[in-house]
Each structure stands twice: as structure tokens, then as C-alpha cells.
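Trainee: Next up, some structures in C-alpha cells.
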Structure I
Amino acid sequence: MTPAPPSVVLLPIELDQVNADAVRELLTAKLAPGAVVIADMTSTTFCDSAGVGGIVHAWQRSKAEDCDLRLLMLPESQVLRIFGLLGLDKALPIYPSLDKALAGDPHSPADNSRGQQKSA
């Protein structure tokens with residue numbers, strides 16, 4: 001049996017207490033053993049604690065369902081900054097481009113945004 005192609009789910013511009021439950025349900029509905037689900041947050045400019053909680057809940061469910069939930073955030077994203085302040089950029093699989101998310105490339109935008117020291 002051939003695995004299903006990855007599902008890309010475009011998340012809203014604002015992810016907050018108004019829509020966090022609906023987003024969590026949308027993501028978890030795509031979860032199935034062996035599935036790859038990409039939460040495209042490239043258009044998301046605001047995410048409050050309810051939104052973060054919804055994403056974390058969906059990610060935890062993905063682990064329980066034995067599937068792969070990947071987050072797509074641009075390196076300059078304010079939402080990525082929030083995830084970084086919470087330490088979630090190290091805990092969750094965050095990718096800087098759709099190509100990298102599709103490939104499962106482990107290089108995250110958080111690695112880029114910290115500014116690497118150059119050796120002399």
C-alpha cells in the first residue's frame with residue numbers, strides 16, 4: 001500500500017480563542033497512522049495562548065496517532081518568535097519552507113534566526 005501524499009492545511013491569519021478549537025479539530029481530523037500533515041502558518045500573523053495550545057494539542061495527538069505533524073513558519077514570522085519565546089521552536093518540528101516540510105528536512109527556521117557564530 002502506497003502512503004498517502006502529505007496534507008497541507010492552511011491556517012488562518014489570526015489563531016486565537018475564537019478559532020483555536022476549530023483549527024485543532026481541523027488538524028486532528030487529518031491525523032492517521034503514517035500520515036504527514038503540514039500546518040501552513042505562513043499567513044498566520046497572530047497566535048495567542050489558545051492558538052498555541054491548539055497547535056500543541058494537535059502535535060501531541062499526532063504522536064499518539066503515529067503520524068507526523070509539521071509546522072511551516074517563515075523565519076521572520078512573529079508567530080515563530082512567540083514559539084521561540086516559549087521554547088516550542090526546539091520541541092516542535094518547524095520548517096522554513098514547504099519544500100523542506102515536504103522533505104522532512106530537519107533544519108528549522110529557528111536555527112537560522114539565532115544568527116550563527118562564524119569561526120575565525
Structure II
Amino acid sequence: MNNNSYENEGNNSNGFLAGLMLVTGLLLGGLVGAGMMLLLAPQSGKKTRLQIRRKGRNLRLQTADAVDDGVAQVRSKAHDISTSIHDHAEDLQQRGQDVVDHQKERWTPLVDAGKTAVKG
């Protein structure tokens with residue numbers, strides 16, 4: 001894989017993090033907006049507190065689900081990157097072995113000729 005591929009993976013990771021931050025901002029904004037709406041609603045305090053508790057519980061569950069999804073996506077991306085790096089390492093190792101084998105084939109006759117010349 002060339003440098004552009006690694007840059008693309010970096011850009012994808014940065015885009016993913018930006019998207020995750022956007023979703024987090026939207027969730028927090030929604031929480032603040034819902035809280036303000038409930039506090040300013042024209043109803044009794046007891047009803048409002050009960051409603052706040054219910055909404056808070058629901059938002060907590062939604063946030064936990066969103067975080068779990070985000071963590072799963074990050075783990076998946078990390079696994080993909082790790083696999084890609086492993087594959088590239090194996091490819092480079094094979095290329096190196098091929099170069100060594102080629103050089104052995106190339107230089108073995110010369111070394112043998114040198115040994116023969118030294119011996120006799």
C-alpha cells in the first residue's frame with residue numbers, strides 16, 4: 001500500500017472522529033434543549049420533575065446505545081487497520097525474501113568461481 005492509502009485511512013479516521021463529535025454535540029444539545037423545555041413548561045413542579053426523570057432515563061439509554069455503537073465502529077475500524085498493516089508487513093517480508101533469494105542466485109556462481117580460483 002502506498003502513502004496515499006495510509007493518508008486516506010488517516011483521513012477516514014479523522015472524518016469518523018469528526019462525525020462522532022458531531023453526534024455527541026447533537027445529543028448534548030438535545031439534552032440541554034429538552035431540559036430547558038421541561039423547566040419552562042406550564043405545568044406543576046411534581047409533573048415536571050416526573051417528566052424530567054422519565055426523559056432523563058430515556059436519554060441515558062439512548063446515549064448508552066449511541067456510545068456502544070460508536071465504540072463498536074471504532075473497534076471495527078481499528079481491526080481493519082490492524083489487518084491491513086499485518087497484510088502489508090507480510091507482503092514486505094515476502095518481497096525482502098524474494099530479493100535475498102534473487103541475490104543468492106545471482107552471486108552463488110561468482111562465489112563458487114572465486115572459491116575454485118583460490119583453491120587451484
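Trainee: Determine which structure produced the value 2.28 for Cα Rg over 2.2 N^0.38 Å, calculated from the coordinates; the candidates are I, II.
Mentor: Comparing all candidates, it corresponds to II.
Trainee: Starting from the value 20.6, 69: which structure in I, II was Rg and Dmax of the Cα atoms in Å, for residues 44-91 alone calculated from?
Mentor: Values: I: 10.9, 31; II: 20.6, 69.
Attributed to the structure labelled II.
Trainee: Suppose helix-only ellipticity at 222 nm (-39500 (n - 2.57) for each DSSP H run of 4 or more, over all residues; to 500) works out to -35000; of I, II, which structure was it derived from? List each step's numbers first, then the result.
Mentor: On the way: I: -11000; II: -35000.
Attributed to the structure labelled II.
Trainee: Assign the value 1.00, calculated as FRET efficiency 1/(1 + (r/R0)^6) of positions 36 and 100 (r between Cβ atoms, R0 = 30 Å, to 0.05), to the correct structure from I, II.
Mentor: On the way: I: 1.00; II: 0.00.
It was calculated from structure I.
Trainee: Mean count of other Cβ atoms within 10 Å over residues 28-35 was computed and gave 15.1; which structure, I, II, did it come from? Write down the numbers at each step before the final one.
Mentor: Working: I: 15.1; II: 12.5.
Label of the originating structure: I.
The numbers here are math on the coordinates, done by the rules we state, and not lab data. Quick caveat, the model's predicted, so the values are computed rather than measured. Cβ atoms are built from the backbone, for glycine too; each structure is taken alone.
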